[in-house]
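*Asks:* Several structures are given next for inspection.
Just so it is clear, none of the values below were taken in a lab; they were calculated from the coordinates. Treat the numbers as computed from the prediction; the structure is a model and nothing was measured. Cβ atoms are built from the backbone, for glycine too; each structure is taken alone.
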Structure P
Amino acid sequence: MKNIVILISGSGSNMAAIIRAAQRENWAQTRQARVAAVISNKADAQGLVFAREHGIATEVLDHKAFATREAFDSALAALIDGFDSPAQPVLVVLAGFMRILTPGFVQRYAGRLTNIHPSLLPAFGGLNTHQRALDAGCQFAGATVHLVTPELDHGPILAQAVVPVVPGDTAEVLAARVLTQEHLIYPRAVAQLLQKM
């Protein structure tokens, strides 16, 4: 059985989409995988409530309690590694986890660490992606699921979804349109990656 550990910082809507897909598609049987835990760096992250309601173990690791990014990442890796073994390899899924991870952490889970970004990478890495797409006059926007590498928002692309930019769009309206597609492509990309583990 492969273990999925999801990292969140807020509402966890992509986490919820993955958990729902895992239950609906019976990943335990079809993919030999389960969502084993959800970890947040914020105790008030609403996604933790959803995870607990669905019988999934949750942990909180407050990044503010650590003097350095490296110290936090080391403690985070120790939590994740509690679900990792040769018999139960772990896939680490970033789902709105608002922390830049150190190169050492990324290398530790190389090929098993995914992220979703609200743009059509390689365009608009980083923050404020929807407003930047509007300011650039883009006719299309979207989302990208990718493997995480030490370079921010530059890992190998696993899946993308394209949405039109409609006249009169605001960043918020465009973000909502993109988010509906995120909820579709992230579970699919995770399921496909599990097949290769």
Structure Q
Amino acid sequence: MTAIKSEDVKKLREETGVGIMDCKRALLKADGDMEQAKKILREEGRELLAHKGREATEGRIEAYVHHSGKVGVLVEVASNTDFAANSADFREFTRDLAMHIAAAKPRYVSPEDVPEEDLEAEREIYRKQAEKEGKPAQVVEKIVEGRIKKFYTEACLLKQPFVKDPSRTIEDLLAELRQKTGENISVKRFARFEIGEGG
């Protein structure tokens, strides 16, 4: 099996805008072949994660209020055309997304949206926990990075397992929708309201 060079992963990320882990996986699948890796990402619909190409200026805002009336969500999903935004697949995705946000309580859209100070605060907590567990210094950083990954899957919407089907992440659903529509679809922002929360 070909060893994947980190500079190739970086180059693929720069050229496609796709996340590091997906780039690495595609390169492994393609046996290090850059063009083949791009093809794999394109087939999965992930290449459109890149906010390049046509600007997504259309889309929909979906609202969801839980039947108890105690949790509500607003989410904005962008697309290139109104045609895609009005399709049944798109509407179903935004409805599922709003319901998922109500249930899963994400704090950010993607890992890139996590402010550096929040990330540092998390790292500090994990570092102290690992040190308290008596782990050696060289292991501590590995543990911290592993826990940061876990933090992303808990706190970032795109990395969360979908509540209706935990075998797929929200990012997977988004990639499928991009593939179906051939458009640059992205989750712009969301707001989650819960009675008794917030100031």
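*Asks:* Matching task: 0.96 is the computed value of Rg/Rh (Cα atoms, Kirkwood Rh). Pick the structure from P, Q.
*Replies:* Numbers: P: 0.96; Q: 1.01.
Label of the originating structure: P.
*Asks:* Out of P, Q, which one gives -16000 for helix-only ellipticity at 222 nm (-39500 (n - 2.57) for each DSSP H run of 4 or more, over all residues; to 500) as computed from the coordinates? Don't jump to the answer; show the numbers that get you there.
*Replies:* Details: P: -11500; Q: -16000.
This figure was derived from Q.
*Asks:* Right, here's the next one. If distance in nm of label points 7 Å out along Cα→Cβ at positions 83 and 115 is computed to be 1.9, which of P, Q is the source? Working shown, then result.
*Replies:* Numbers: P: 1.9; Q: 4.2.
Of the structures listed, the value fits P.
*Asks:* Work out which structure the value 23.8 belongs to, where mean count of other Cβ atoms within 10 Å over residues 3-10 was derived from one of P, Q.
*Replies:* For mean count of other Cβ atoms within 10 Å over residues 3-10, the value 23.8 is produced by structure P.
*Asks:* Next question. On distance in nm of label points 7 Å out along Cα→Cβ at positions 35 and 67, which of the structures labelled P, Q is highest? Don't skip to the end; give the middle numbers.
*Replies:* Details: P: 3.7; Q: 5.5.
That would be structure Q.
*Asks:* On to the next question. As an exercise: relative contact order in percent (Cα under 8 Å, 6 or more apart), calculated from one structure in P, Q, equals 25. Which structure is it?
*Replies:* Values: P: 21; Q: 25.
It must be structure Q, since only it matches.
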